[in-house]
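Nothing in this text is a laboratory measurement; each read-out follows from the coordinates by a stated rule. On a predicted model such as this, the values are computed, not experimentally measured, just so you know. Cβ atoms are built from the backbone, for glycine too; each structure is taken alone.
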Structure P
Amino acid sequence: MILRAWDGYSLKLTLYPSFTLSLLKSVGNTYVKRLGLYRGLAFEDYLNGVKVRHSDYDLNYVKELCGIVEDPLNLISHVDPKFNDVYYYLIMQWRGVGLSTASKDFDYIFIATFLSKRTSYHSNVLSWIDKIFSIVDNVDEILNINVSEMFKSPQTKELNTALRNYMYNVRPYVIRGDVDAVRNSLLEVRGVGPKIVYAYLLHAMRCTDIAPADTHLTYFTNKVLGLNVGQPIKKLCLKYECRNCKHNCIVGYLKEVFGSALGYMQTVVYVHVKTLCKKGKCDVCMLRTHNLCRI
């Protein structure tokens, strides 16, 4: 079956910044689902769409995994008018990038987001997940092994305790779809900060009006947009909802001005900063061309 997206769409580019990639194995130009729901599901880039090979699947969920639920350009009406141009040219620069999430594989997404703190997703997290799931078959089985003996990094040493806490104290709220309860209970897990919480809400519950304040989004907001905003503070996140918090926080501010387009914007920003800004490729940047970059 061929699932159509929009002109310029790329499955490879869409999966690159997404935690969905941790559920897949790349075989040439094909991505095969190796973890979670629909193991063995195979899909590959097709002209402005995706070719899917599997005998039985939920079509809507496959579209979610492939990031073709919504053309990001359609959400420009959700953006504050003063940032319309920024959003438009970012999306036009990266028409290949959709927002891939995995709301039916939320336990696996927790592991990927937790392991991603203070490290490289592509260099470390994906290889850690490969090794862990070469030993166990599912998330529950991780609780029967000692991951801390497999790796030396702090987040891998903390995984067993954090996962157990998540399974007992957070997962029930995820199943109910109670976003506020998930946010609050996740923040109470030792070793989990706002970045992990907001990455989880975006990629495991598809809350597109939220986004993790990773190094790429921080760089973009402070340097490219020239905004003077700070990082989320865990104790304030525990005490206040974004709408009631007085802290000048990057997440709260961007949530207000980008609305439900924020998750899409953050995903594209990840690719933009990593591919252009950090490599000094200003000559091909649409934001620079249209005088929208403050650097």
Structure Q
Amino acid sequence: MVAALAVIVVPQLDAQPADLEVQALFDGAASEPGSWVRLDGRLVPLLEAPTDAAGSYGLLVDAANQLRSIVVRTDAPITSTQRTSVSGRIAEATVVVEEDLPIEATVAGTPPRVIPDRLVQLDAVAKAARVVWWPLAVLPALLAALLVIGSRVGYPIFRPTSVVDVLAAPLAPGERLPAAYGGRVGPNESDLADPSAALLLVRRGPQGNLLTAQPLPDDGQVAPPPVTIGGGWTTGRIGDVHTVRETVPALRVRSELVDATFLFARTAERDRVAALITVDR
């Protein structure tokens, strides 16, 4: 996100002159000496200095209104241009343009009106207009969006489904089923991105069959006792866990002692376990 914002913000730090038309200067805009302006128009060199100060002089005929112009001054020679953008500082001066202008700088022979009490001291190099390379911000913005979505959703991604194996029968008492889990099973916790092994088994209870989960240690130590999944309030959601390389059948379970997502090798195994709990479809 910082990279995307940098593409947009950094150009904004580049100071820019005020983009004006000569008519705006006639109307009093940027009238303070030292005001930095950028003007667009035709540049015509003047053979006679319109003021007593030294320098090269020219006349900028406004591009929007060719009957408006302002005198510009610089230390370098001024050459005639069809249309250009110049930047510089407003300076107070009494200017008098008496020479005949080329026909290209007039409107059907009518010379433009010149601002009589101000001129523009041109910058050595005209300040270019600010350019923001918006396309460069697209890729880092997309990457930032993916990271934000990933931080909200989590990874791997669990997506619910309603597709079940209709031939799968519930686990019977005494049956065991290997699985992996991410989340909390009793006092044991595991990350879904690096799931731990577990053994799901069904045992008989005083009021019916109970589904239990027994986490299996990776270091060969004695396995902790099984944790009862059923027997109280229990909710579940069948779905699939999507990783970079594969999609795994999964069952998300919440109960008094369990808040975990179990991963299975086959859809039928997931659905045999899901048949033992209350599953939202």
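Couple of notes before you dig in:
- Of the structures P, Q, the one that 2.10 was derived from, the read-out being Cα Rg over 2.2 N^0.38 Å: Q
- Relative contact order in percent (Cα under 8 Å, 6 or more apart) - structure with the largest value, from P, Q: P
- Looking across P, Q, the calculation of semi-axes √(5λ) of the Cα gyration tensor in Å, for residues 72-135 alone that yields 33, 13, 11 traces back to P.
- Identity of the structure behind 1.2 (criterion: distance in nm of label points 7 Å out along Cα→Cβ at positions 8 and 96, calculated), options P, Q: P
- Value 6.5, calculated as distance in nm of label points 7 Å out along Cα→Cβ at positions 16 and 216, assigned to which of P, Q: Q
- Volume of the Cα convex hull per residue in Å³, for residues 152-263 alone derived as 105 - corresponding label from P, Q: P
- Source structure (of P, Q) for helix-only ellipticity at 222 nm (-39500 (n - 2.57) for each DSSP H run of 4 or more, over all residues; to 500), computed value -4500: Q
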